[in-house]
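Derivation of every value follows stated rules applied to the coordinates shown; laboratory data play no part. Since this is a predicted model, take the numbers as computed values, not measurements. Cβ atoms are built from the backbone, for glycine too; each structure is taken alone.
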Structure 1
Amino acid sequence: MDFTLSQYEKDGYAVVPEALTPQEVDELRAETLRICRGELGQVDGLMPPRPGDTDDTLVRRYVCVHYPHKLSPLMAGALAHPSIVDALTQVVGPDVKAMQSMLFTKGEGKPGQAWHQDEMFIPTRDRSLTAAWIALDDATVENGCLWVLPGSHRSGIIYPDREQHDDRFDCAVEAYAFPWRDEDAVPLELPAGSAVLFNGHLLHRSLPNTGKHGLRRALVNHYMSATSRLPWVKAPEGVSFAKWDYRDIVMVAGTDPYAYLGLADLARPHVRPERDGGCVR
């Protein structure tokens, strides 16, 4: 079964089966450990290994490390993996840029993330935001796989959000006041090496890892059309919002019509806050 564009357009998501080979998955798992050891460079919020820490302890200590592609050539390679890029060009168009990577290392008992839409966090002017969620372990309901509300992307509405204090979730805000119930959600259980692409307006969440099936690692990258500017984060003083283009990007397909603006190294690798460490909002 190949990636199905018609399902993506209808439901807001579609699977890329066997996007990575077993060898590539193994290499990315090993690279995950190196990142959690601090061997590949500084990660804000990463704690130095303690006496007696095992490899499993180090990986399970965190929920998510942002921007692993800035630390690891292997992670950067996954950002532009041919099987992922092939599906992206069907969804986004021939010119595709990436602006974010996230390495999830959700060990037993670690929280999920409440209902949200990625476009609320990364606002693209042309609504082309697309995520690639790559399973590095078999993702199951028990270990905290992704859940989606099919078709919730089609209206193009960004729903309101609020702070939440549910122990099942990390510190991120939750979307609410949308016309779907939790019972309408569909779990996206994936074997290791497969990926799912989903639209930036699609409502999705994950639940905690219950500890029945071990660690759930996943690499999640965000992309959009390179023909649109990205008004992400605050525009520099004196630059209008319409002209602001966040330039900490990686081109993964086609050409960049805004290449004359240059590139910038703005974001730093960091650990996502979770409730155990306190929520900084």
Structure 2
Amino acid sequence: MRLFDPHIHMTSRTTDDYVAMHAAGVRAVVEPAFWLGQPRTSPDSFHDYFDSLLGWEPFRAAQHGIVHHCTLALNPKEANDPRCAPVLDTLPRYLLKDSVVAVGEIGYDAMTPAEDAALAAQLDLAAQHGLPALVHTPHRDKAAGLARTLDLVRESALPPERVLLDHLNETTVAAAADSGCWLGFSIYPHTKMDERRMVTLLAEYASCQDRILVNSAADWGRSDPLKTRRVGDAMLAAGHHEDEVDQVLWRNPVAFYGLSGRLDLRLPAPDSSHEGNSVLRGGD
């Protein structure tokens, strides 16, 4: 089973996670820029973070046989902090980088006017740079948040077939499916979706199977970087054909992020260090 996790925050994960993911079949990941838990106080801290997603993290992933791409953005939560707003002015130079395959995560957290402005601006940046967009639908008031998101998508220059609506569940999937956007589902141990519910939705929305993406969204919270594999196993146990598993867990992420024209699934040539730093420690 080959697996592509289209939304996982490996900055928050350990080397052991990379080892376990590769053993489970994960061969590619996309890491969206997100809120690190500790509020950032200036655009410079974003720039350092973006640089790590473009350099160190792809190097670390490659040591374990996994290809790493990223999406970059001012995330919804920090869009409310005026100290972070200048990130929108410097973001375009980062969106030119080869390993950036979308603008994201953008979207809503608390559905504020500041979040409206950041989402609209970044949808337009995606259109200007020929990139798709990864949109974070809010964890609270999900139906209202999705409706507000879709209003801004319709007003933007970015067509819905270049938008991935993530963190969907049973309350939002119908409207998302009708929108023509791609459909993203985050599988968590105790929140968001789980494997059983995901398999049920795959059966109910079989007509949309060619634009459904499943991810672990694993981060610094209670999460599981092997959830993509667990969904694949649950699909097989429910009677899905191996080709359906491959479509949802590999070909669909390849198709969506391939819209960027930058997705390269070739593993980089091995290198012993990144800017003088190695993943090895001690006497290894």
Structure 3
Amino acid sequence: MNHNSWTVKNFTGVIWAKTPLPGVGKFFELMRGLGKTVHFVSNNSLRTKENYESLFQAAGIEDGFNNLTIPSTAIAEYLKSVNFNKAVYCVTCPETIAVLESHGFKCKEGPEVGTSYYGDYIEYLVDDEEIGAVVFDSDFKVNLPKMYKALTYLKRPEVLFINGATDRYVPFKLGSLALGVGIFSDIVSEESKRQPIALGKPGKAFGEFAMKRAGVTDASRVLFIGDMIEQDVGLGRAAGFKTLLVLTNKTKEEMMSHATLKPDYYADSLGSLVPILVKYLGI
């Protein structure tokens, strides 16, 4: 490609909070006007297609959903690529299950509530030979029975271990981070002594999948924009992208104090870049 491809995380803090952040629509309009390819990347499989489309529309972004990569679609495409033909044990949000089932995969899940007596938890340690993959992706109802089941299935080395969203912290509102569900897949990884196939940020494979969907062949020509250091700057580093961190959920001091990850560029928000771009373009 002869021009940069701009790959952007679209979650709270970059494009919208509860409503679109000021100037984001204009920012992407200017980027496309400059001949840049725009593709969106999110760790959020929880939203439906209709919800994503309405949010993109409100932000003034055309064809956003068709240019969006999320873990659920990456997981489905990966399973198809390896000719997977067994059942998937899903420790995921319902939307991820729906995507997998729409691609023809059989999914098993639960239980949502464990038994009352701890001694009965032995029933969650029984293997199921039909299971050929364990998938974690944004299950906010994760519990101990589900983790027992996942660990039991993962004792068989042929069972795939796939992880979508890995966020240890999530921004429920601007400037406030809360504990995310990534910590639970980390526990399963540690206990099973297995590293999952990372099909969510900051996994390199996820970045490469997004590049493929965007038609990008040169990672060095990508500017990856996000608001989370570990997830967004981490993915950029893993995939070989340049990175721009917007400081909607981090302070400049927090960004600079991170032990290992530093963005190539930073800005207060995408909207704050619009006047600079307008002046540069002379419009």
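With semi-axes √(5λ) of the Cα gyration tensor in Å derived from the coordinates and found to be 26, 23, 20, which of 1, 2, 3 does the value describe?
Computing semi-axes √(5λ) of the Cα gyration tensor in Å on every structure in 1, 2, 3 gives 26, 23, 20 only for 1.
Who wins on distance in nm of label points 7 Å out along Cα→Cβ at positions 202 and 226 among 1, 2, 3, i.e. which is largest?
1
One of 1, 2, 3 was used to compute volume of the Cα convex hull per residue in Å³, for residues 74-121 alone, and the result was 66. Which label is that?
Attributed to the structure labelled 2.
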